[in-house]
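Visitor: The next part holds the structures, each set out as structure tokens.
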Structure I
Amino acid sequence: MILILNQFPKEDPAPTSRYLHQWAEALQQQGETIQWISGSSSYQPPFSSFILRAFHELLTSIQILWNGLWAEDPKLIIVSSSPPGILVIATLLKLWHQIPLIHWAMDLHPDLSEALGEKPPFRRTLKFLMRLCYPLCDYLLTLDPTMQRYLRTTYQVDSLITPLWPLLSTSSMDEPSLTSPPHWIYSGNLGKAHEWKTLIQTQIEIENNKSPFRLLLQGNAFRRLPSNLILPNQIAFSDYVSEEKLLSTLLSCHLLVATQNPLTTGLLWPCKLALLSILPRPLLWIGAQDSFPSTYFKNRPHTGIFEPGESKKIAEWIQQYESVPPPQEFQTWIEQQPTKSAFLEQARKVILPLLKRSA
């Protein structure tokens, strides 16, 4: 039996749950038995207070530890990055059951909190424990070379890069009608790890230039933006949309955008990029120039790469796309992008020796 540890249940829309769930389904098809151990929390928790959220995550960690201790005859542990410090729990279970451990590092905690200026309780203790736990992983999986380099220089551990693949398939997607006037869209979480000030200022520049482009913020932006913020005129807000409507919503816009706070470079990877990069639309990336996406997406057609604050340059770049480029101009790039099958084959080569050793 393989234990999979994660903050959220496998049916939750959280990216960690969805990626791990797809991996678990592949393992089951290979004849493995899976026990998913998680808390009961949701990806969109009702806690606005940092202290309440941290306390809830602590209770979730204790729940995962308790259930993991009583798991019957496990052979392997696979653990993600949430809640923060779950690797410590997984390491305790590894030592208790005397079995191998694979850590899929999607976010690096508590480094991420420290970079964003947060002060989580016991962060120094947690960082000390993480320094002990990383070397005890039988395999450490990371998402890009920047994260790999950070772990090597900060914690002196090596890792295997496992790029993320799109969680939604676009193979049977019909091309929806484009909106009029043209829209550029930011879809998803607009928390501290992302950049919203540049988006707002860019839309102001677009309106000053008399361009018809409108900005659509789809997700939790209306809950994140300051209530006293002066907004541009041509801006719209919508809540998260269902998975069934996400692709049609994105493709009805002329231009897609993803952002990352430069302070978080090497500490996370915006998983929405895996989907956005294979859609036949111009893509705007706002992040640090030395980040992996900034380097990687230079090879993608119709992609603008800018740093936060470059609103005038971004506005000029956006305004050239009132007409969408033909889909075939993106085809070569799309065919070269990471796939789930490539990840599963890479993971199979990792897991097989561990299972034999455990047996």
Structure II
Amino acid sequence: MAEPENKIDLTKISAMDWLKIAAVLIAAAVILYRCFLPFRAEYAFREAYNLEAQMNSPNLSAERRSAAAQKAIEKYEKVKKLAPWETYYHIQLARIYETQARQETELEKKLEKIKQADDIYDLCLKISPTNPWYVMRKAEIYGLYAEIETDEAKKAELLRLREAKIMESAELDQNNGIFQSAAANLHFQKGELEQAAAKYQHVLEIDDRTGEAYIMLAEIARRQGQPEKIEELYKTLIEKNPAFPNTRLYLGQIYEQRGQLADAIELYKEEALLDKNNETAYRILGSACYRAREWRNMEVAYNRLTIIRPDNVDYYMYKAHAQIQQNKLKEALDAYEAAQALRPDDANIRNNINALKARGI
């Protein structure tokens, strides 16, 4: 039978042709490998992200969190090699280094962690020099360096660089409240109240629910002697962002200073109901009720405080006082005995208990 005419005679392929075929196959393999790099990077990133979640879990022991942190770093380092162009991946690793730097107490290790984060932020800024988030992170790195710098001249220069980066981030994104607030805070810290107020006002133009901006504008108004403006700002904040913490406490204290104790107490009650674990709100409410001789409300406030802080002797004492004023002597005795269990050698508590028992309680 005759050989097929289209069969390739491999013996007739020259060495140069073999080299060309090999080159094509190698190039194809390289291209295929690089095509799969993003998928490998994403897979490794997800592994690292899950480990980072374990690292921050309060339900795990310190040893397991530490082990998870180390594994997360290793995975993020792998991601960094697989996708050197992807800044989002790099930032996740830098954040871990930065967090570790803030927690580290040993100077050399702290400096090492700062440098590791700094190198990654520099890489990100090289890839994306106008990204305000990376500029802001670089500002924080300058701040960390300044914390451990002992030379006053070098520290001052680092702080100057930090300030410059904060202002640069605000210029790069003028419609982001985070960067504008950072710039406003910087002006405020330097005593530049007019510039700070203008920035905080701009933050409210971006989002009129930003509680921190109202609070800082109120503080500026206080320093400038504008009490009416302070009250207006607190009222506006309550209207725009009713859940923002402690605003009613600030406004209530203004009312107290004007002698409007009943109005202040109503505000304190509202604040306490927003968060039943807000120790400050209940303490201020209890104190105000004491001055107003509202014994029932005082008892409620201090009863809640003994739940929030069952180790605080004073809260049991104040609760007992409110109960005595309502002739709840048995309940008051229970409160004093709870206080005595915490402070057994307190003569005042012992005398109060004896006085109640002498009344046949």
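Visitor: I, II: which one has P(r) over Cα pairs in 20 Å bins from 0, in percent, as calculated, at 19, 35, 30, 10, 4, 2, 0?
Guide: Details: I: 28, 56, 15, 0; II: 19, 35, 30, 10, 4, 2, 0.
Going through each structure in turn, the value belongs to II.
Visitor: Check the numbers for relative contact order in percent (Cα under 8 Å, 6 or more apart) across I, II and tell me which is largest.
Guide: On the way: I: 15; II: 5.
Of structures I, II, the maximum of relative contact order in percent (Cα under 8 Å, 6 or more apart) occurs in I.
Visitor: Given a computed value of -11500 for helix-only ellipticity at 222 nm (-39500 (n - 2.57) for each DSSP H run of 4 or more, over all residues; to 500), which structure among I, II does it belong to? Write out the running numbers ahead of the final one.
Guide: On the way: I: -11500; II: -26500.
Going through each structure in turn, the value belongs to I.
Read-outs throughout are calculated quantities, based only on the coordinates presented, and are distinct from any laboratory measurement. This one's a predicted model, so the numbers in the text were calculated from it and none came from an experiment.
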